[in-house]
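Below you'll find the structures, each written out as structure tokens.
Every number here is computed from the coordinates shown, using simple stated rules; none is lab data. Not measured: the values here are computed from a predicted model. Cβ atoms are built from the backbone, for glycine too; each structure is taken alone.
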Structure P
Amino acid sequence: MIPYLIGFLFIFLLLLYSSPEKQKEHRKLLYVWWIYVMLLCALRDMLGGFDGYIYGEIFDLTAEDLRKGIPFNHTYTFTYNPTELGYALYNVLIGIVVENRYIFLFVTSIIIYAILGRHIIKYSNYPVYASFIIFCLFYFFTFTYLRQVMAALIAWYAIPFAIKRKPVQFFAIVALATSFHNSALFFSVTYFVVNRQFTRRQVVTYFVIGLLLGLTPLGSFLMQFVGENINSQKTQQSLSGIGSARIEYVIEAVFFLWILLSQYRKLQENKQTIAFLNIALLFVFTLIFLVRFSDGGRFSWYFLIGIAVSVANIYAKSPKRGLVRILTFYVMGLLFFRILWSWGILLSPYKTFLTDGVRNGDFIWEENEYDHRYDDDKFYKVW
């Protein structure tokens, strides 16, 4: 757990030390922090849950098929999920060079954090604050939900084209994101609301309507038409009325809605601030509309950049010891440590793949390891 605490303490101290006017001056320290948390993720052993083993096996089998001379479009990754061709091709491109799952995960993590850092620097005037928010809300998910994280990061490239009303470029990028994870199609709604200006009353009205609809099975039902059901069993539970509302989604949505409405006019200064405010509102709406869908929070990730940029703007313009700043820090910290503690053995103790062996008590490894040769030699195959 200590490596994660170091990452949190580093960005927390930088948050306290960095004023809104000194964001550029502290960019070098921010880069050092980004490199640290990036390597912490990239050098991990199979941490985060069973998804890592799924991605590892898909890649390993694909690399083996390539070395057998099987045409790339008939390798395992294309047959495993023929609808997400972008991710399949990504596996092939790396599989041509290496055939080790750890190198695949390492390269993927480097790419993820390079793109994520680019988005923060490009879209936020307060990258230190935005990085703290992204870290607390998103960090541990980058350990395991690779396809959807990559899809979200690709989709965020489309935001400027939505603002400039360039539908061809916008939907082309969304199509590319959808080729990594079908649920990225959900991001398409951004184009139709990004430049609109809503009143506070309209926002609250839509929130209440969304929550009321979310308490019915409608939200989960619509997910069947968005793309991939992240968990078909949970979807069916919600459709049949068995799934219960996720109170944590409601609490999180209410908090962010309160933050956004507290400085609502200040977030409507220009087209860009309006755009990211509306993307943040889509994040809130998604949480409450999919309140009965167990993995509904994952659909909200596509709009997380709006929360990071908008809340960072609010944090920067709020009194140093004001309620908004205090609550933002405590809630972000609570969300970060909630995941760290609740995931337990999935994350702690931390272990890097640079050392052989496995962690004691790791039931995910016991149930999902498909190639035990990795246990004693992480690099028993490379090329």
Structure Q
Amino acid sequence: MFEGFIKFTQNLYKSTEFIPLHAPKFNGNEKKYLNECIDSTFVSSVGEFVDKLEENIASYTGAKYAIATNNGTSALHIALLLANVSKGDEVITQPLTFVATCNSISYCNANPVFVDIDRDSMGMSPESLLNFLESSTSLINQQCINNSTGKVIRACVPMHTFGHPCRIDTIRDICNQYYICLIEDACESLGSVYKGKHTGTFGKMGVFSFNGNKIVTAGGGGCLITNDENLAKRAKHLTTTSKKSHKWEFVHDEVGYNYRMPNINAALIVAQLEQLEDFIKKKEVLSNKYLEFFKSKNIEFVSGLKESRPNFWLNTIIFKEEKYKDLFINESNSKGVMTRPVWMLMNKLSMFKNAQSADLRNAEWLEKRVVNIPSGVVQNK
């Protein structure tokens, strides 16, 4: 039934072997910088490549400060702590996301509250967010209080799904109106721009991931960005086990976390960042080819918002009839073309099933129809 797609994809990648969803490309200075790192003997969380990575991320995104971490989840955990999210607090997020978003909230002993997403961006819906806040909360002493639980809604964490920016400027304005700290889960959207501004820079803080399948990768790693100097200093302190600066003494002034990125990972990422814009250009070409292919197939190809320049991380299609989703996934994978469904909605997972939820009709509709298709950089041969 889907042989046309399988042959089209094999032709794109010039291969009849297994085609993964998103394999990394190491065609730049990765080996050179790794050797330099090894020769320096500084392979742990101190070294010139960690410093260079933080400088380069800040420069690339337009943020004033960047703090490297060992993964995106730890970066989000620290961001939530810096937003003063603590036991019993609530954090608004979206149900269509990777589980790490909600896990990070749980690490703070806080609870997620789910609002709906927009179908076109697959990210948090400003309309759903505002409807929930207007109908279900009260402002008391510049705190947003959930009427049904009596708890403080301390933060809001929208996610830029598959690299497509959500309507983050409107979400920011709503959060400001309700005294809620906005933290962007930009783990999938390094390189994505909305209305001329990089994702991760609209909120008080933003976080990125350099996991093995991301557009820029070192197998693992993450980063927190902010324009607030005090938050940046505290983020670095917390992620280095809260150790006070001293040449030889080990004095820690609060419970901290061993979340700093190793220099050897940073060396890989520095090399990958040098190629990021080229990756995005090639992925945009691939995306446009998919767009043309699916126009005649009665299958929607997700292009995102017109005000955005996504990084085209994971190409996404939406079946109008949900019955075809599993047929497509089974057939393509059986022929060596990797495809996958979207994550199960967070409110359906056992650990979050009792979380408060708004009307999630868009998220539920997309969950039954969304499929990711091969999105790795196609090399010119």
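Quick notes on this structure:
- When helix-only ellipticity at 222 nm (-39500 (n - 2.57) for each DSSP H run of 4 or more, over all residues; to 500) is computed across structures P, Q, the figure -20000 traces back to P.
- Look at distance in nm of label points 7 Å out along Cα→Cβ at positions 62 and 206 for each of P, Q: the largest one is in P.
- A value of 19.5 for mean count of other Cβ atoms within 10 Å over residues 38-45, calculated from one of P, Q, originates in structure P.
- Which of P, Q yields 1.0 [distance in nm of label points 7 Å out along Cα→Cβ at positions 70 and 262, calculated]: Q
- Mean count of other Cβ atoms within 10 Å over residues 78-85 from the coordinates reads 22.6; which among P, Q: Q
- FRET efficiency 1/(1 + (r/R0)^6) of positions 214 and 366 (r between Cβ atoms, R0 = 35 Å, to 0.05) - highest-scoring structure of P, Q: Q
- Read-out relative contact order in percent (Cα under 8 Å, 6 or more apart), computed value 25, structure in P, Q: Q
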